[in-house]
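S.K.: Okay, got some structures for you below.
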Structure P
Amino acid sequence: MEYVVLGLLILKSQTLYELNKAFQQGIALFYSASYGSLQTTLKKSLNQGHIGFHEQVDNGRNKKVYFITEAGTKAFMEWMEAELPTSRLESAALTKVFFLGLIDGAEKRRFIIQEIIDKIKSVQTDLQRMDKRLQQIQAPDAHSDTFAYQRKTLDYGIEAHRFARRWFEDLLAELRQLE
């Protein structure tokens, strides 16, 4: 979540309330956050020197307006170009796409998308290997229904990654056409 907040603060300085609204109005489609988790992320980012704040009075109330620091911008840009973790692959990949416009240069943008595609391919390979292993297992009769539905979740994962790969490959093709 830290990098989502940093990306939002690159776009503009915001209050906690505004950051929460940004999550609710779009980012929540691929990344959810509670008010409390946003507060925790802001404190962590403040301690790391990635963000700062100034206070402003609005209708007689003090508000903290958070802004990104040079160190925060650097950390965000490094994250954008870093390898994706296998866990939370979908939300991390979509976060990178959401902020791809902050990246200067078509080559860097293509690199980021290619990195995502490569990670999806790797996970696809792992899921297909798992599927082959599970095809060789005969579940006991008492658990055959349960096993069948558990396999369905694996089928879903395989299909979801197939779709994601195709979607990101199409995006990469679009980026190449824009040159």
Structure Q
Amino acid sequence: MARQNIRVPYGYEPPEETRKGTLIFYDAFEEVTDAELERAYTAFEQRAFAKLVLYPLHEDTVRRMWKEPVSAFHKRQKRLEEWKLDSGHSMVSIQNWDGKRKKYTPIDTALRYLTEAYPAPYFLYMTPEMAHLFASFSTFEEWIVQLRLLLSAEPEIVHPRLEKFRHRWDVFAGE
């Protein structure tokens, strides 16, 4: 790849970045509506993140986590791509790594991949149910110190580990 020189005037200082970090929406996206996707985008805009990443889960991952049937990965991914196209949000990325693996992907493996691929700091946007499930995993305490949680609603039942790390999560109340 050829390098190109860029000329700038003497004393030029590049503008300071006003957007930082990555907001990762980790969900199955089976029952997530367009309004909830817009709410996540509003959180992304209000908190000035550099990137919003939608991370749909593979069917095997969802079945292992909830023991419920779910539609095919490609159908859920297509719906997310249609929403992105219709809304015109260019800062949204739909991550299909879980679909490429075509098998169960533990949350810590997915988070390791996402933290290598996107800029820090990291915020996980989750439903209260998903956050409760995430807190039940043994690797939760290892990850909660590296990222923060942004919940879509106030949880009815708070997992003891979520309560222990209450300072590392909050509920998005903006509109």
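S.K.: If we compute mean count of other Cβ atoms within 10 Å over residues 48-55 for structures P, Q, which one ends up with the highest value? Walk me through the intermediate numbers first.
M.R.: On the way: P: 15.1; Q: 20.2.
When mean count of other Cβ atoms within 10 Å over residues 48-55 is computed for each of P, Q, structure Q gives the biggest number.
S.K.: If you don't mind, another one. Supply the structure label, taken from P, Q, corresponding to distance in nm of label points 7 Å out along Cα→Cβ at positions 16 and 112 with the calculated value 3.7. Please report the intermediate quantities before stating the final value.
M.R.: Working: P: 2.9; Q: 3.7.
Only structure Q yields this read-out.
S.K.: For the read-out percent of Cα pairs over 23 Å apart, a value of 44 was computed from one structure; give its label from P, Q. Please report the intermediate quantities before stating the final value.
M.R.: On the way: P: 54; Q: 44.
For percent of Cα pairs over 23 Å apart, the value 44 is produced by structure Q.
S.K.: Turning to a different aspect of this structure: For distance in nm of label points 7 Å out along Cα→Cβ at positions 64 and 144, which structure out of P, Q has the highest calculated value?
M.R.: Numbers: P: 6.0; Q: 2.3.
Sorting by distance in nm of label points 7 Å out along Cα→Cβ at positions 64 and 144 in descending order puts P first.
S.K.: Looking just at distance in nm of label points 7 Å out along Cα→Cβ at positions 32 and 136, which of the labels P, Q belongs to the structure with the highest value?
M.R.: On the way: P: 3.8; Q: 2.0.
Comparing P, Q by distance in nm of label points 7 Å out along Cα→Cβ at positions 32 and 136, the maximum is at P.
S.K.: Can you say which of P, Q returns 34, 28, 24 when Cα extents along the principal axes in Å, for residues 56-127 alone is computed?
M.R.: Values: P: 58, 28, 18; Q: 34, 28, 24.
Working through the options, I get structure Q.
S.K.: Ok, one more. Could you figure out which one of P, Q the value 2.4 for distance in nm of label points 7 Å out along Cα→Cβ at positions 40 and 120 was computed from? If you can, show how the numbers build up before the last one.
M.R.: On the way: P: 3.0; Q: 2.4.
Value 2.4 for distance in nm of label points 7 Å out along Cα→Cβ at positions 40 and 120 corresponds to Q out of P, Q.
S.K.: Looking just at relative contact order in percent (Cα under 8 Å, 6 or more apart), which of the labels P, Q belongs to the structure with the highest value? Show your work: numbers first, answer last.
M.R.: Working: P: 19; Q: 23.
When relative contact order in percent (Cα under 8 Å, 6 or more apart) is computed for each of P, Q, structure Q gives the biggest number.
S.K.: Out of P, Q, which structure matches -22500 when helix-only ellipticity at 222 nm (-39500 (n - 2.57) for each DSSP H run of 4 or more, over all residues; to 500) is calculated? Show your work: numbers first, answer last.
M.R.: Working: P: -22500; Q: -11500.
Computing helix-only ellipticity at 222 nm (-39500 (n - 2.57) for each DSSP H run of 4 or more, over all residues; to 500) on every structure in P, Q gives -22500 only for P.
S.K.: Continuing with the same structure: Output the label of whichever structure in P, Q has the greatest value of distance in nm of label points 7 Å out along Cα→Cβ at positions 8 and 80. Before the final figure, lay out each step's value.
M.R.: Values: P: 1.8; Q: 3.5.
Largest calculated value belongs to Q.
Rule-based calculations on the coordinates, nothing more; no lab input. None of the values given here were measured: they were computed from a predicted structure. Cβ atoms are built from the backbone, for glycine too; each structure is taken alone.
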